[in-house]
Structure I
Amino acid sequence: MSTPSSRVTVAPAVERLQALVFDVDGTLADTERDGHRVAFNLAFEDLALPWFWDVPRYGELLAVTGGRERLLHFFETKHVKLATAERDELARELHARKTHHYARLVREGRVDWRPGVQRLLAETRDAGVLLAIATTTTRANVEVLFATSAVPLSVFEVVATAEDAERKKPDPGIYEHVLARLGVDATHALAIEDSSAGLAAARAAGVATLVTVNDYTRDQAFDGALAVVPHLDDDGAGSRIDLDRLRGWLRHA
């Protein structure tokens, strides 16, 4: 007597890529050279200070993450003769003025979005993958950048900025904060960064990372990155980076 064949139910595979996390400065847009650098110099002019950060010098200063921290480091290298409290106050004043000038430069169209970014944001949103920002720049800087974008800031489930981080990158705290708010395990997230400090922060939090280099970061070391590409519209061989490509990299990470 034959017995009915048993049926085996196979659970659908869980999609590995559940969240895509972006850095901002140098990753979403070319904010550094023609944005923040110019704004710092305008702040120096405001206070009649005899300082000017040219393109190479600013590249060196980018080794220090955080605008106010960068100013304090510069004061030390210039042996600025001020008491600690006065140095801190000067850094706060300059940074506030820099933020004001930066916002104006962005509104005037002086800061360009990086190739492929807005395309990938739209593709990721439409596919139902969570989007997040993990940056240690200020919330104000992020908001003014998206005010000029075709993609609204509201597409991001989480926007974590300097106000959410006790320490700057390469500390992983900002990524740990984002993962906790998303409710996503690190193995199901992928970060897009432009610098070795950003890569180190994401990897320390357990997040696989794609690096898109720019003029300031292309010569940095990126050990541990999934891939290092010129930008999201060019993988170095003329192909675009899309969501399927990211999913493939993450599956084999």
Structure II
Amino acid sequence: MTEIRPIHESEAEGFLRLMCDVFGLDFNRAYDVFFTEPLFELERKWALFEGREMVSILTTSPLEFGWGKAFGIAGVATRHDRQGEGHASVLLQRVLKESAKRGEAGALLFARELSLYERNGFEPLDRVIRAPLHTQMEDEFPESFEFETVQRTYDEWSLQHPDRLRRDERRWNYWRWHYRICTPYQDGYLSIEPGVLREPIYSQSVTSLPLPPGTDWFGTTFMADQFEIPLHDPAVELYLMGRNIPGIPQIFMTDQF
């Protein structure tokens, strides 16, 4: 008997073990992250069961754009010994149907392979690239922005176009939960992690950025083009795919789901 539903609390560790096994993650290291991240909700962790056996899983997360609500899909995984039997597609279709009932008709995900998701009505919307940046480090690294300034700047930017992701309080908590350094730049800021630029907001074209040598851009081609980010030799790492999405989502990888 096949059953598809959000997991119960007693099934959370089994869900995590399956995910770690499929993606090659260390269970003990993933445990604290899994249960403490700010967007953790049991009702958004779906599983396909056959009898008592958890066979296939995925996680959803709420998203909101100017045009309306959507949801992200992540961690699609099927037990190694049950792969190739169509379980992920069955699970995806059920989750898409149930999410539409709750007003989340649009769906987004990041994928390395396209075929599974294209068979389930998704289409490639953008590419996620990693590329070295042209940098010119200043004598002193600017002081970090206060969080409130970053939040205000992003929120003002996001309201200027319906395809831009809005961040509610929970998503801002998720943003802060990760280690972020935000430095002032032009009329906005640069948000970096060690060696990686994931979120820039500024208005004037540049030929280099005031970041340490060896810093990479990690984000979509659309966002790189929009901010005319000075990069070279981009390599495609993921595809941003969507279903019932009206435009090209303007989203930074700081919000990767």
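Upon calculation of mean count of other Cβ atoms within 10 Å over residues 197-204 from the atomic coordinates, which of the structures I, II produces 18.4?
The read-out comes from structure II.
Say we calculate Rg/Rh (Cα atoms, Kirkwood Rh), for residues 45-172 alone for every structure; which of I, II gives the highest result?
Looking at the calculated values, the largest one is II.
Identify the structure, out of I, II, from whose coordinates helix-only ellipticity at 222 nm (-39500 (n - 2.57) for each DSSP H run of 4 or more, over all residues; to 500) was calculated to give -7500.
Of the options listed, only II reproduces it.
Each value in this text was obtained by applying a stated rule to the coordinates, not by laboratory testing. Everything quoted here is computed from the prediction, not taken from an experiment. Cβ atoms are built from the backbone, for glycine too; each structure is taken alone.
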